[in-house]
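**Student:** Next up, some structures in structure tokens.
Quick note: the coordinates plus some simple rules give every number you see, no bench work behind them. All figures in this text were calculated on a predicted structure; none of them were measured in a lab. Cβ atoms are built from the backbone, for glycine too; each structure is taken alone.
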Structure I
Amino acid sequence: MILEGKVWRFGDNVDTDVIIPARYLYTADPAHLAAHCMEDIDPAFAGKVQPGDIIVAGRNFGCGSSREHAPVAIKASGVTCIIADGFARIFYRNAINIGLPLVELGPAVAEIKGGDRIRIDLGNGTLENLASGKQYTIQPLPGFIQDIAKAGGLINYVKGEKA
């Protein structure tokens, strides 16, 4: 599975309340959540993010509550992958469940800047920053996790459906 997109850069400890503020949690509608995704940290994000874009962040991305609204908001906004130094474990599992691939790059994420264009091969375990030419080796996502992402989430995967 190869993904390519523009980078949206965020720092450490981006919590679920910043990803989707609690004041918008009166519905689980993905389009509604996407319209408010990241607005407390970057008010322009929801209006400017494009399908295929990629979030790059620091340590502990997705810390906070265990609700699935946060990865749903990100995926519904058009983001196809999140790369971070590290993720909160429950966020990691929730993202996998909805078919949003995550990549832990470690401290090397500091070398990737907002606006860069990157290409990720989730199967072969490579990440290339097309802006700088720098290449990184990443842990390839297991085939079944790639299959969950291709299906659009765990429920579709179990049903044998494609997104």
Structure II
Amino acid sequence: MNITKHKVALIHYTLKDDLGEVLDSSEGHDPLAYIHGIGNLVEGLEEALEGKVIGDKIITSVSPEKGYGLRSEENVHVVPLASFQPDGDEKLEVGMQVRVETNAGVTLAEVTKIDGEHVTLDLNHPLSGETLHFEVEVVDVRDATHEELDHGHAHGPGGHHHH
């Protein structure tokens, strides 16, 4: 069975950056289960996996445009420190991930600067602007169930994992 739209594929993967640093890997875990063709994975990786079968191994590099996007200064915001309600006694620090409400819903932002009463938030994905280097092995391919298609993600082992 080939990986095509609305198939569930189970994959083992390792993601590295340009320097060869491992950013993410399923090594030592269940394979990642995803529904193909509906945007569960970054576009460039889906394209590389299209038509593959069990046992196939691929190595592919995904450009930022087909990965997590390019960095955009429009995604960097300066907001008043007073607008933060830290959890309990947690002190806001540079490098922290905070949840922020945007027009598009809740997203994670990184605190990149704290300057007196102002906080700089970076809403760019941490991997935006990066070329993503994937090594992937296809472990299994099956039809997605109606329920999975309704929910928009795979169920069962490895299918509760979201990136």
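**Student:** Tell me which structure, out of I, II, gives 35, 18, 14 once semi-axes √(5λ) of the Cα gyration tensor in Å is calculated.
**Tutor:** For semi-axes √(5λ) of the Cα gyration tensor in Å, the value 35, 18, 14 is produced by structure II.
**Student:** With helix-only ellipticity at 222 nm (-39500 (n - 2.57) for each DSSP H run of 4 or more, over all residues; to 500) coming out at -2000, pick the structure among I, II it was computed from.
**Tutor:** The read-out was computed on structure II.
**Student:** Of structures I, II, which gives 1.00 when FRET efficiency 1/(1 + (r/R0)^6) of positions 29 and 69 (r between Cβ atoms, R0 = 25 Å, to 0.05) is computed from the coordinates?
**Tutor:** Considering all the candidates, the number was obtained from I.
**Student:** In terms of relative contact order in percent (Cα under 8 Å, 6 or more apart), which of structures I, II is highest?
**Tutor:** Structure II gives the largest value of relative contact order in percent (Cα under 8 Å, 6 or more apart) among I, II.
**Student:** Say we calculate distance in nm of label points 7 Å out along Cα→Cβ at positions 117 and 141 for every structure; which of I, II gives the highest result?
**Tutor:** Structure II gives the largest value of distance in nm of label points 7 Å out along Cα→Cβ at positions 117 and 141 among I, II.
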